[in-house]
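Chemist: Multiple structures are listed underneath, in structure tokens.
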Structure P
Amino acid sequence: MTLTTHATLGAVIGHATGNPLLAFIFGFISHLLIDMIPHGDTGIADNYKIHKRRRKQAIAYVMVDAVIAIIFVLLLANTRDIESMRAYSFGIIGGVLPDLLVGIYEITKTRLLRWFNTMHFFFHDYFVKRKGDVPLYYAIMAQIVLIAYLQTKL
């Protein structure tokens, strides 16, 4: 899933709970659960891990995704009357933290994060390994629809 999708879902969870701790926990869990849905990024991960010469393309995708997520979250925060900004923020943090931890692991290969990386990809690849991935174009279109729907819940 894109970071924008995870951040938007985290924001909605934060809004729904109104509690920063619950928003963080449920945002974190939601990341793992929604990542189970095939979402077309297997090729991007392969470009980074296997096809070393295409690594820049994978990094560019993540960077563009991160910038869009930041802009989108800031637009929501500045155009909505959010009751609990702290819960909203902690929901977003919980929603995107798993991908940040995976990124840190990919860069450092620290043993401290190896278990989390393995767990993350257990969820991420749960259906993809069994049924295959969907085309990235369709996945992005579906996520845009999901984001449009979710932002109406704030």
Structure Q
Amino acid sequence: MNITTELWIGIRSMLYLYDRMLKTVCAEYNLTLAEAEVVSFLQNNPGKDTATDIVELRRLSKGTVSKAVEDLIQKSLLERIPDTEDRRRIHLKLGPEAKPITEMIDKVRKEFFDIILKGITEEELELHGRFLGRMFHNTKIAMEREDREWDSQRRMK
């Protein structure tokens, strides 16, 4: 198997494992996977607290995020807070009722990392971190370039 195939399979396998583990939270608290992802995102990304942030950073569809947000609000786990400077901007805040869910998500995340990092030394983690940092940087640059090209093509039409 070549390195590219191995990389894709590995990434997808890790994502699948994490989703499967996160489904234990879903079953315990009667949440959809999208709802659990929104809760997890808001818990772990202070300052990134709008639906747009979730769509852009988690790469979930607007419709998926919108439905999850609405359902979480109906379950009293999430509240909307209007921005004081821009009325069009709405911040999302986890309510106190979400605390047991966020605690369970923390346990799942720790267990997930214990599983995938088993047997890896600090030195290997540091090297891997630098490697991934470069890959992520290259990806970001390529995506920004692609976005500029796409915007330019749209303006020409």
Structure R
Amino acid sequence: MKLHDTLSGLVLLVLALLIGWNASSFPEVPGQQIGPAVFPKALAGLLALCAALLILRGRQANSGQTWVQLGAWLQSPLHRRNFLITLACLIFYVMASEFLGFLLCSVAILSAMFYALSVQPTRILPLAIGVTLLIHTLFYKGLRVPLPWGVLSPIQW
């Protein structure tokens, strides 16, 4: 899918304005000239500048281009199916992760995705469990991201 540069610029401009508006609510640090809002506001300003350049470029160069040009992958039933499976897996994780926990949700999601991608059936569950444990270890132990335990909370390590 390809978006017209003007449309992309408008989306980025709205994002820059939201970032700047949110950063303006950050508290000031007494005794310091540079507070927590300085860098997000600076990045929002740079993003707004890039957005303005995209909008200008889109209005000049691509006047004949359609606003949204759908990609060829939308014609393929396999690609559409995989896209919908990925979307369903994300929604499942958002809805079920607090109750089931990261470990169970991740194994279920990876198993569904591996099955959809025609991974050999005898390898699906070992791969899903191994990748889940690797991701959990990296995020929970290495990066100290509090992943939900859900029904497995009595066995936290």
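Chemist: Could you figure out which one of P, Q, R the value 24, 37, 22, 12, 5, 0 for P(r) over Cα pairs in 10 Å bins from 0, in percent, for residues 5-68 alone was computed from?
Modeler: Matching structure: R.
Chemist: State the single structure among P, Q, R that was used to calculate relative contact order in percent (Cα under 8 Å, 6 or more apart), giving 44.
Modeler: Structure of origin is P.
Chemist: If Rg and Dmax of the Cα atoms in Å computes to 15.4, 47, which of P, Q, R did it come from?
Modeler: P
Chemist: Once distance in nm of label points 7 Å out along Cα→Cβ at positions 29 and 77 is calculated for all of P, Q, R, which comes out largest?
Modeler: Result for distance in nm of label points 7 Å out along Cα→Cβ at positions 29 and 77 over P, Q, R: largest is R.
Each value in this text was obtained by applying a stated rule to the coordinates, not by laboratory testing. Computed from a predicted structure; not experimentally measured. Cβ atoms are built from the backbone, for glycine too; each structure is taken alone.
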